[in-house]
1. In terms of Cα Rg over 2.2 N^0.38 Å, for residues 186-289 alone, which of structures I, II, III is highest?
2. With distance in nm of label points 7 Å out along Cα→Cβ at positions 250 and 282 as the yardstick, tell me which of I, II, III scores highest.
3. Here Rg/Rh (Cα atoms, Kirkwood Rh), for residues 106-257 alone has been calculated and equals 1.00, so which of I, II, III was it run on?
4. Given a value of 15.4 for mean count of other Cβ atoms within 10 Å over residues 98-105, point me to the structure among I, II, III it was derived from.
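The numbers here are math on the coordinates, done by the rules we state, and not lab data. Note that the structure is a prediction, hence the values are computed from the model and not measured. Cβ atoms are built from the backbone, for glycine too; each structure is taken alone.
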Structure I
């Protein structure tokens, strides 16, 4: 899979392509059904499969003061999509130019940069100015401009329509099993371990720190987790995701302590799978009180994870 950035950078081929469009946050079972349909069209037509997506997401751009929680960062989406049969991930920066495109101008943009043969979208697809580029509107434009639009119906599980917002709702109430079923895998966060203040080590719990940067996480608190190293097995641990109010922290940070592990994780990429929530984050009067609670949290996590 090749990453393409910006207008005019997509590889326009004489044979066209098969295209899907969307944020694809989480890449849940509904997204996976869209990708499977795209791959089937691409194989049938002998054309490359392309996913057009956006950074920031449209909702992040439109709601900068209260952005939606992210299920997956761009790096995490790239990792997950690398296992699909996509040929290209086309990344456009979402801003006023894209926001104000008419439905017709958006369809013309697709034809100019990609010449798609088929565009695969979900039943609830909406884009362009005021969301006017719905699936039926895009299909009508396709008839004029020479591409077919394949609209997938909702993907259902347990009588409910699978959606990114539904996964966020499951995570918000710590229903990690429901999130796992809808995603088809455990929900996790991935990143490269950065140096910290060594406070955890001083308290007897060295941690691997993953800054969230601008990302808003869908969960907060203390959790039993599995930590995966590149090419390694899942290791049991306990993690905190929050601002660390006891030490005056202000920015969200994911801190994971791996049980019975003595190696150096700095600079390494790890994946933290969330298994169960233990409690909410809280402010303690002293570091001694915090350390005592950390010992209780670790014992609870070991019990849940059977280690």
Structure II
């Protein structure tokens, strides 16, 4: 396999047996990285287990790359430590962590159970913590520089999506988690960025078809492969100065997303009264609307 921008790097990609994670693992390997292909092999709702990671490892090795499978769950501290341990034991180091593993249990709030809520929050939000914590400690203890963490959020959490309060809450939490990590790890030369992807995968195809959208395998703008190049680029030395950002990748577009910020504010010289709020709230809402319109206009994709 040709030497690439990730030559000599070691990467862990969670949920890499299928979909977006698989494409990232393959692209990392093509770029020269040694890859831990993690996948529990569960169904879309998180139930069951299998050895789908083996297929990706075989594909990478068949192309001349280096890879090893790992079947541990991201949903426990022990699982996260075991995933990290596989990288250290097999390749002697770890430079790149991609927190991609996830499940779906879609329900409206009227039908959602505690199990539905906890299952999604555990795999997504807690899973990011479980895999990141041992890696972060390793970077500090060994003063290993130039590391990369890529976390996966979603427009379901950043914009909202009907029937996905559990998934949306977890994905919004991941965006917040990532902002804090970027601050905490910058002194160790580690960048932390967030991907908000859109692609046709086994998790999303039923949703797309439920909305009456047809999905063609020939449509590259719906393929999970479109996510991988950005991940490889962000994991490379070229992106050493980019951290704490959210990138949206979907339907053939790449965009950078707006972070939470105060758009307009007022300061009072006394405790707020209802009359004060009657006066300033229309001003605040008007500023919000103008900001939304400007962001929509500026965010319209430009043709290359």
Structure III
């Protein structure tokens, strides 16, 4: 019988520094006179400092998160579900991602902005990936791009990194493969699947990715991947053992209607707040109490 992929293995990442040695240059609320960079994220991994990432799709919301100190903002193709009314992320186009990413960049000053590569923008070839990643860098001004896939995307990651484009990889549950996966099942369960996820993680690191998203992965497996990688891991539905955590902001803030994934914690109920504001506005208009004198010109 093969050894379990969850059996102890020598850690390859540097040992975290004691808290007393971490200094004050933290990602959250630290440097404010420049953008967060891949070097900052690498240094946080060495310090053992965890960091947060949220999605953002417009300048106004991105500005709120930037002011709140969120160090990394992902312009995810999850905009398809959250803002564009699609059932999946698959229909999102490259032009849409460029437009949304540019808005987030304009609305922020400090956060690293990562632009998602949508379905069909990189799977054909490494040359196609290069062309579209360059669009996100040149037209939108993002600081990095994200693309899905482990071993299958290694050549594209290598080419982009060689060209000077920072790449965040994404393995585990890859939403762009929803039709092939038959939904959104947890990935990495069982020895074979766990070994493949470990191979994917090490492959994207070797290809030059500066970080890797682990989505819908058993917590113990995600923790082992984190221990074995030199680059930061970003968990979403991957337990507390990763270097960072990301959530879709509309899920996090309670804007999403209906059921949300198990791994989501809602930190507010903005859907209820916004709905109540709209109802109050409509009631005052109907009653003739808005606009009042103070809202009118003389």
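1. When Cα Rg over 2.2 N^0.38 Å, for residues 186-289 alone is calculated for I, II, III, structure II comes out on top.
2. II
3. II
4. So the calculation was done on I.
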